[in-house]
Structure P
Amino acid sequence: MSPARPSYKNKTAATLLGLLTGWCGAHRIYLRGTRDKWAWLHMAAVFATVLLMGQLGKRVDIFYPLLPVIVSAIGGFIEALVIGLMADDKFDARYNAGSARRNDSHWPLALILVATMMVGATTLIAAISRLFDLLYTGGAYG
């Protein structure tokens, strides 16, 4: 019986996962497997923080309990950009070392990167705006 070959990791799929589920770290589990302790720790920390913030501030704006998810999502967007902009050879050396298949990125990856920049920048600007509105005006504008 031959040893099992490592599974092939698609760079475009990893970037898309970073865009869509980067807030909970699912792209890390796709790339590194279910034994990635940092991904599980990240998920647990985000969910625990959201629950704690929800319990501590029953009368606060909904923005505050969602702030850990927003910050985590911005980190996921940054990781998606790092993964997507990584050279195919470097990505394959890191995540597809034992696989016979290699990545050959094309236009779908470029479109995902543009969408990541658009959604990430919008999320960052909206989060900063809302935070300043709540901190300096008490939420007078929203």
Structure Q
Amino acid sequence: MSFHLKQLFPGQAGTRAALHELEAAVMDVIWDSSAEEIAVREVVRSLRPERDLAYTTVMTTMDRLAKRELLLRRKEGRAWLYRPAMNRDGFLALVARETLDSLPAGARSSALAWFVEEVSSADEDELSRLAELIERTRARRGGE
């Protein structure tokens, strides 16, 4: 996967923190679809209740997402059919990893300490899940 995070959008949550608004909306439609592949026309139809978008606008956005390797596509007749290159959780994990990797030297430890503090103050169950995840990872790596 060669997707690289271009920028973050502060104050936005989920996919909208890492993608432009329309890109995030398109990805959400595709991730929420029960179909294995989806055509541009179907995405336009799904977005229409909320937005009045031209077919070509959505087509260009999906083409851009394919070039960024977030969508995979194949041609059938004159139409492109798209599917996600990764699931939503995989995408969000990639965004988190790229964000941490982009921090200057020495800042990663501070960011992780802030994250643990934030999780522990917000939700004791979440802190327990984080501790379990750390233990499972240690066990898988042989107790390093």
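What follows is calculated from the coordinates using simple rules that are stated; it is not laboratory data. On a predicted model such as this, the values are computed, not experimentally measured, just so you know. Cβ atoms are built from the backbone, for glycine too; each structure is taken alone.
Given a value of 1.3 for distance in nm of label points 7 Å out along Cα→Cβ at positions 85 and 101, calculated from one of P, Q, which structure does it belong to? Structure Q accounts for this read-out.
One of P, Q was used to calculate helix-only ellipticity at 222 nm (-39500 (n - 2.57) for each DSSP H run of 4 or more, over all residues; to 500), giving -23500; which?
Details: P: -23500; Q: -17500.
Checking each candidate, the match is P.
Upon calculation of mean projected area of the Cα convex hull in nm² from the atomic coordinates, which of the structures P, Q produces 10.4? This value belongs to structure P. For which of P, Q does FRET efficiency 1/(1 + (r/R0)^6) of positions 93 and 133 (r between Cβ atoms, R0 = 35 Å, to 0.05), calculated from the coordinates, equal 0.15? Working through the options, I get structure P.
Compare relative contact order in percent (Cα under 8 Å, 6 or more apart) across structures P, Q and report the one with the greatest value. It would help to have the intermediate numbers written out before the result.
On the way: P: 32; Q: 19.
Checked P, Q; max of relative contact order in percent (Cα under 8 Å, 6 or more apart) sits with P.
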